[in-house]
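The next part holds the structures, each set out as structure tokens.
Computed from the coordinates by the stated procedures, all read-outs in this text should not be read as laboratory data. It should be emphasised that the depicted structure is a prediction, and the values quoted were computed from it without experimental measurement. Cβ atoms are built from the backbone, for glycine too; each structure is taken alone.
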Structure P
Amino acid sequence: MDAEEWRLCYAVGGLTHYTEWCGEFHRVAALYEQYQQGPYASAVRIEAREVIREAE
């Protein structure tokens, strides 16, 4: 079974930060909106990856 996960990537000052990978897009999208509107973070983006889980 394949699944997709997302995380938020953003910069504060000269450092790049990443959130944990999450399988719930609406959570990452909500964080994206917060960071986009906030005064400190820049270069805010959502990254995605496909997770392949083998059948048991």
Structure Q
Amino acid sequence: MGQNETQDDRRAQERADITARIAVFKSTQEKFAREREEFASRAWRKANRGEAAE
């Protein structure tokens, strides 16, 4: 029974690690999406004013 508990603990830790990695990945993707939106908004504003885009 001791080995089974150890295996269960390891699986639980692996699930926790995967969950944490997914959370970091998701937040990074959301950051990139915000940055793309901000860049596009600036580019459109400049284009509407007749300025050169970056």
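Assign the value 4.1, calculated as mean projected area of the Cα convex hull in nm², to the correct structure from P, Q. Going through each structure in turn, the value belongs to P. Can you say which of P, Q returns -7500 when helix-only ellipticity at 222 nm (-39500 (n - 2.57) for each DSSP H run of 4 or more, over all residues; to 500) is computed? Working through the options, I get structure P. Computing distance in nm of label points 7 Å out along Cα→Cβ at positions 12 and 28 across structures P, Q gives 2.8 for structure Q. Source structure of the calculated read-out (distance in nm of label points 7 Å out along Cα→Cβ at positions 4 and 36, 4.8) within P, Q: Q.
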